[in-house]
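Please find the structures below.
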Structure 1
Amino acid sequence: MYATGLKCTSCGRNYANTEAISVCPKCQGLLEVEYDFESMKNGFKKNDLAKPAMAGLWRYAKALPIRPESIVTLGEGFTPLVQTRKIAPEIKLMVKLDYIAPTGSFKDRGSTIVISKAKELKVPIVAIDSTGNAAASVSTYAAKAGIPCYVFIPAYTENEKVVQVSTTGATVIKVKGNRQDTHDVIEAAYRKFGWYYCGFMVSPYAIEGTKTIAYEICEQLNWKPPDWIVFPVGTGSGIVGCYRGLQELRKLGWINRLPKLVCIQAEGCAPIARAHKQGSPDIIPVKSPETVAEGLAVGAPPKGKLALEAIRRTGGLAEVVNDKETLEMSSRLASQEGLFVEVSSAPSVAGVLKLMSMGIIDRGETVVCELTGTGLKSHAEYAKMARPAYEIEPNLDSLLKTVKI
């Protein structure tokens, strides 16, 4: 292992990565995993990936902070990178199909690391708050590891996600309120009862999982990074993790430039995008998020400043799309490209079209969009958009009378 410990991004204090902490005990700042990159350069080569290796993202195990005997995996990661043909033929638009992960969400990347670390630390109970995807993911991996799990979700969470969480055996608590209310309750609970908090908004280990998005994209493109990588952003864990992965790849000498990172947020909840547009270093929370993209309704993202840093340091940008653009793109992805994605995923591609219309993304450029969740998690929204099904008698005459063929 090349991980050397944890460091607070606020006060600079250092901690051993054998401590069961999610934030800095002194200042409550965010923690990040530190590595000995000089040693890693000598002990981890691109050629190693051509040898027999573990499946999925664990092919990069040497760049992850988990001991081999503690790994909890369901085969997540190394998802397909597919080129689209109809959505934006003027550019090379590729999509990363993270919605085919074990629980139907890219959150599995973070969960495999978080729960593996929980197993390594021998914590008795884990807890998480989420609008659904992270909850389903963490509770699933906790079940695999045999660790009891408490899940706190807003009462408005889509029923499909609630059912998915419930089947894992986790204790589910619905909070009457918004996303922030849910976080406030779990924070009080895990501090009182000593649970190991796995929230992706603060966990230093969740980012270690999402950073593998960068490793995979670059490897799948023969270590030639695309011009742009575009994320739909709620907590910011995806784009922040990708930036971390890109930085590591450059330190290792595996890539020689960084692609521009783009944060796409929903118009009804865009604290990061608005801060970027205003040139402000501060994230002003959105008190009452309103968007059809439920997974992006995070009014006060703790990793917001880190997302801004990722955008600025790569020469990227942030933009917003409205609910109409999001729903139209959800439908187009399914009907034109065969990609049935969670509604909260569609803003990444909708954002690309907007940036093209603004003259920001040029013809011929290579753009990768992260598709974060499966459409099975957005049943209610797709039901509203679905074409009606025909009902016929079991004979050909009935078919011909009912359906125009």
Structure 2
Amino acid sequence: MNKIDYFKTEDWASIALGSILLIFAIFFKSIEKIQLWNFNHIDALLQYNYLQLSYIVLMLGSLFFLTHQILEKKKSKFIFPFLFLSCLTYLAVLLSRYEWSQIYGFGYAFWALMIGLIISNIFRTPTFLIPVLKAELYVKTGLVLLGAEIIFSKMTHLGLPALSVAWIVTPIVIIFMYYFGTKILKMNKQLSIVIATATSVCGVSAAIACAAACRAKKEELTLAVSMTLIFTVIMMITLPVIVDFFDIDPLVGGAWIGGTIDSTGAVVAAGAVLGQEAMNVAAIVKMIQNIMVGVVAFIVAIIWSIDDNTNQKVSYFEIWHRFPKFILGFIGSSIIFSFILQPLFGTSFIEDITHTSMTYRSWLFTMAFLVIGMESNFTVFAKYIQNGKPIWLYIVGQGFNLILTLIVAIIAFGGTVFALT
């Protein structure tokens, strides 16, 4: 492979695309979310600025069309399939903005996955969509954008207490779940580590990054994501009730929620039930935990490189070859925004940019889950259930996570070890 072809890969393309989108976000900072709506107040939906939606579709379509032309060796129709996928993406986002979906935590990932699975298993995925069925490229680009939202000054605001909850518990839970899955339940290694990472780090994003690092199958990723989405809704509703019932300190409850609920949005929603302070603690703990996405994916990539070459010495090149390069984009964007742009231009400037980049990221993740759903078939999907073993892995692992996180949260935020101001 020559030097030019070496960079013609999805990982490097995702870094380039993410960088371009972050630059665009600097100059177009007024993109708004679709307003919440219901059938009694549908005018909120009609008032949305659809020129902004057209801009997103046109911009992403142009960028991914150019990327498609560079990466693909053969020409194929792209524009109409991308427009069709964009219409489905809008439908998923629209359903997620319905008030009922917001109340019960059914976000864009849930609706996108459901729409994709319905198309794949009831109707059959149209063949003309093949050129745009690139879930990994959409997700990797979205993760590069996610890095810009990880601002280190926000992460360290609560200092050692938040770091303790996020970084002590997480690796312990990953190791415990991986051992329980592979040694006790006798599950395959890829499915075990993807479920373990999704449960202990930050759900969907972590599952995707880990799946790329260990080269898990799409069905394994779909299963892990599906369980994460279902249990996230359950935990979002029940944890605040438990905190209130047992009269747990709101700061401890917020840290517990932030360290255990997988989705950042669900963390904020659940924390808000306990009050502003609890919500702030929950959000910060979760954001600190999000930093571990890149670290975990990097470690998994190295371990899998060594594991696949047990009979021979593993070269640094082999590790580099296996390493998911988009992680460099994730880390790079976080460093640039944390230590260069924020000191130079201030927090409000950064928040304006990330507000727009979050819209791009949500759109890309929605497209990715549509594609994952459309590429998943229940007949193939069923064999990964393995007599309920993945579900047992999640339940036991999350149970261990809940207990350990609560203990550490009590120690860290109970006021006995760290002085909280």
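No lab work stands behind these numbers, since they all come straight from the coordinates. Predicted model only: the values in this text are computed from it and were never measured. Cβ atoms are built from the backbone, for glycine too; each structure is taken alone.
For which of 1, 2 does Cα extents along the principal axes in Å, calculated from the coordinates, equal 64, 63, 49? For Cα extents along the principal axes in Å, the value 64, 63, 49 is produced by structure 2.
A value of 15.5 was derived for mean count of other Cβ atoms within 10 Å over residues 18-25; which structure in 1, 2 was it taken from? The read-out comes from structure 1.
Can you say which of 1, 2 returns 6.0 when distance in nm of label points 7 Å out along Cα→Cβ at positions 42 and 290 is computed? So the calculation was done on 1. Determine which structure produced the value 3.0 for distance in nm of label points 7 Å out along Cα→Cβ at positions 306 and 394, calculated from the coordinates; the candidates are 1, 2. Derived from 2, not from the others. For the structures shown (1, 2), relative contact order in percent (Cα under 8 Å, 6 or more apart) is largest in 2. In this comparison of 1, 2, the computed figure -11000 for helix-only ellipticity at 222 nm (-39500 (n - 2.57) for each DSSP H run of 4 or more, over all residues; to 500) is attributed to 1. Given a value of 2.07 for Cα Rg over 2.2 N^0.38 Å, for residues 122-161 alone, calculated from one of 1, 2, which structure does it belong to? Attributed to the structure labelled 2.
One of 1, 2 was used to calculate Rg/Rh (Cα atoms, Kirkwood Rh), for residues 146-257 alone, giving 1.01; which? Answer by label: 2.
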